[in-house]
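Values in this text are rule-based calculations from the coordinates and carry no lab data. A quick note: this is a predicted structure, and the numbers were derived from the prediction, not measured. Cβ atoms are built from the backbone, for glycine too; each structure is taken alone.
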Structure 1
Amino acid sequence: MRRRTKIVSTLGPATDSDESLHALLAAGADVLRINFSHGSVEDHERRVARARAAAASMGRDVGVLGDLQGPKIRIRRFKGGKVELANGDEFVLDSELARDEGDQTQVGITYPSLTKDVRTGDILLLNDGQIVLEVLSVSGSRVRCLVTQGGELSNNKGINRQGGGLSAAALTEKDREDIAHAARLELDYVALSFPRDARDVIELRRLLREAGGQGFVVAKIERAEAVKNIDEILLACDVAMVARGDLGVEIGDAELPGVQKMIIDRARSFNRVTITATQMMESMITNPIPTRAEVSDVANAVIDGTDAVMLSAETASGRFPIKAVESMARICHAAERQRVTQVSAHRVERSFDLVDEAIAMATMYTANHFDVKAIVSLTESGSTPLWLSRIRSGRPIFAFTRHQATRRRVTLYRGVYPVPFDVVKVDETNLARQITEELIARGVIGRGDRVILTRGELSGVSGITNTMKILEA
């Protein structure tokens, strides 16, 4: 059984060698992530080039996702590198305090607008919620706080407001430069950090297209406001990432599992792709095996229907990057053996507006109720394979396409596998035979097996899939 849930792996120092890149792809990485928060332009160019070269040498297509840094709302630095805050202490956040002048009573911040965004009684969360401050007063550049949950606080830790509400723009000047860089690198996906609503997503898409980039847009759901505006964000983006770090801090960790399930479900109803991210296998940064809690976390995301699960520091800087991918692939495989992941009634009661979408839904209904081994979509843009993948099925979906950009994009779609195939160079009378022979050569089907084919009457034309056929090898 082919693994249907895709794995996004972050590149970094731990995977910089050609040997480790080949091993990462062989272990099961489907999409590779470049984190614009770290590294230079030269680092990103080198990693993307080597990743694509490694994939090509293995006869594979691999998607590449560029993750924008977004606004960094952080404290500055302490004279001694860190302080220990006790419950009941008063502590001041001051946007005018010098960069390295923090001490036991105060620290500088990188976000001058904090004084406009908070008021007395607000709760501020530092270092992913490890430190909790209650705002006592706001005056000039200073936010005076009471420590209600103390602990060690070190340099450059993040700041969140409980319940959201910080007004920092989603796109910074650095992000705008990185968008142009993403376009030059022809990245397949570009992820927007901290969008509040659809306008942020639309702005990213506009800037990317103006720079010449054709990549799809990923909206990282990590603000409380984004959860409230989830439907409009989903309509504006191509992919939603459940970015559970900052999101969990803003909405509270107890709310996070339910919100994760809601986002995955809503995204599927809008025919959008989802990535579940943050701390999925975090213990494997330093350990060769995951915790049982991490195993359950990954498996539940798969059962929820996420398209992809993501590794961050585990593969970028961890000690066991290949083992992390292997472990995640093994967990996904096991979760996908559960029947709930293989059949669904998604959209069975719905009407469809587009012919190709109706064909996709009819195809998946047939696949779930008839003895077929695989589904083949002759596609230009990848839209039909996307619609096909929204219905849960145990049948693999093969996107046969001549366009490399399409093949790279579909590597993120659950249960979809790209196949290089130039339909305009194939004689119509031999089309069915060539398709089935390709699948036989790949070990997907045997003689006498049935396959469903979707296609348009006009070969090589995008957006007109109007035919479903059942082929026999």
Structure 2
Amino acid sequence: MTKLKAPVVPAATDGARVRPRVVFVLTALGSFMAALDLSIVNVAFPDLEADFAGTKPATLAWVITAYSIVFGALLVTGGRTGDRLGRRRTFELGIGVFVTASLLCGLAPNVPLLIAARALQGVGAAFLVPASVALLISAFPAERRTQMVALWGGIGALAVATGPSLGAAIVSAGGWRWAFFVNIPVGVGVLLLGRTYLAESEREPSAARPDYAGVLLATVSVAAVVLAISEGPAWGWGSARFWLALGLGIVVGIAFVRRSRAHPSPVLDLALFGDRTFSTANAATLIYALAFFPMLLGNILFLTGVWDYTIMRAGLAVTPGPLVVAVVAGPAGKLAGRVGFRWVLLAGSLCMAAGLAWYAWQIDADRSYLAHWLPGTLVVGLGIGLTFPVLSAASVAGLPAHRYAVGSAVNQTARQVGGALGIAVLVVIIGSESAGVAGVSEFHRLWLWSAGAAVASGLIGATIPHRRPE
């Protein structure tokens, strides 16, 4: 497996002036963009519906899921490509693809081209994120790496916290296209400064070539299953098209697993799942994502479609929850270090489920933000803050240090695949018509679905072996 190495940076050949704080800022900005684009489209979704009137929600949902599927499928390969070709080069490649795809997203004249550009964004994100954390680790001495990686991880929480309000401000000011255009100046700035301040790593040309064919199989498998679920109501659950898409996803998925067993550098290292903590944490992450991502989009759709909030007001309305996540994430990790993962995960999942059940019990067509919406949002935020960061820590707790990077990438993959499936479930629950005209009862069912999935994730997490993290 890949082991991160401190880079050898001869001034005559590389010329980078390594300043650790600047390296942190540059790598964090790249990671921030990738994380922000997971959620910013949720705020832009009502604008997309209005701009592409007549397009089914099941089709528009692919603007979100295409990014998640490709991002998740390529994460491990992106990390290994950095080992082979050099991490700075891979980071620059990822930023370049991401910025180009952002431009194409903003210029897209129709939904199919927008979906294709979003998939290309996922390619860029999958290459820049693993390379960014590897560059960060190499820029700091060993005694500071844990602290800096934790701060880097906090950037993801910050992206979640600021995503709704930042995205709402951007969309309100310039329309949904500017949700993508905003990436361009940031990405170009990171590229230009990176040429000066990011040092290239030693390459590992002897390492096995990443399994690009396996990436294709994984992507096709997940995409086919998502297609079957999201289009099932329109096609009919007993139709030939539904069973063909579902069957294709299952057959290709089996082929992917068999290839992963035989390939010297597989996309999914099945040997990792021999560690019970790793396998349980990733199963819990997948199920938790089935709860989290449809809730995230569903809340924006409810506020804009049922309560008739503007995009800006809806973004501000959901922001308190993610802010709680950002505040709780650090202490949750420390608490898990004292009492173990299982109790923190169970408590967090039950908190999230309680907040969602509160929505289903208290929220109706009459606006009542302070009395009803805000309390539920704060409880849900507390639950998320206790779970997502702890699941990430649990996924690598039982692995040797040299497998942390690939273990973390697999966990992020589980999160993205679960999210893609969750968005497909949302489309099924709110119906085949425009989400803006879905009734309150559909959103009640969505919140109860997410609550049930959160409880299931907590119960799985509670089976993690009772050992404290190192």
- line: Cα extents along the principal axes in Å, calculated, reads 66, 51, 47; among 1, 2 the input was structure 2
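A value of 68 was derived for percent of Cα pairs over 22 Å apart, for residues 181-412 alone; which structure in 1, 2 was it taken from?
Going label by label, the one that fits is 2.
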message: So if we calculate relative contact order in percent (Cα under 8 Å, 6 or more apart) for every structure here (1, 2), which label has the highest result?
response: 2
query: For which of 1, 2 does distance in nm of label points 7 Å out along Cα→Cβ at positions 173 and 389, calculated from the coordinates, equal 3.8?
result: 1
- line: Note: Cα extents along the principal axes in Å, for residues 141-268 alone at 55, 50, 26, derived from one of structures 1, 2, originates from structure 2
message: Tell me which structure, out of 1, 2, gives -10000 once helix-only ellipticity at 222 nm (-39500 (n - 2.57) for each DSSP H run of 4 or more, over all residues; to 500) is calculated.
response: 1
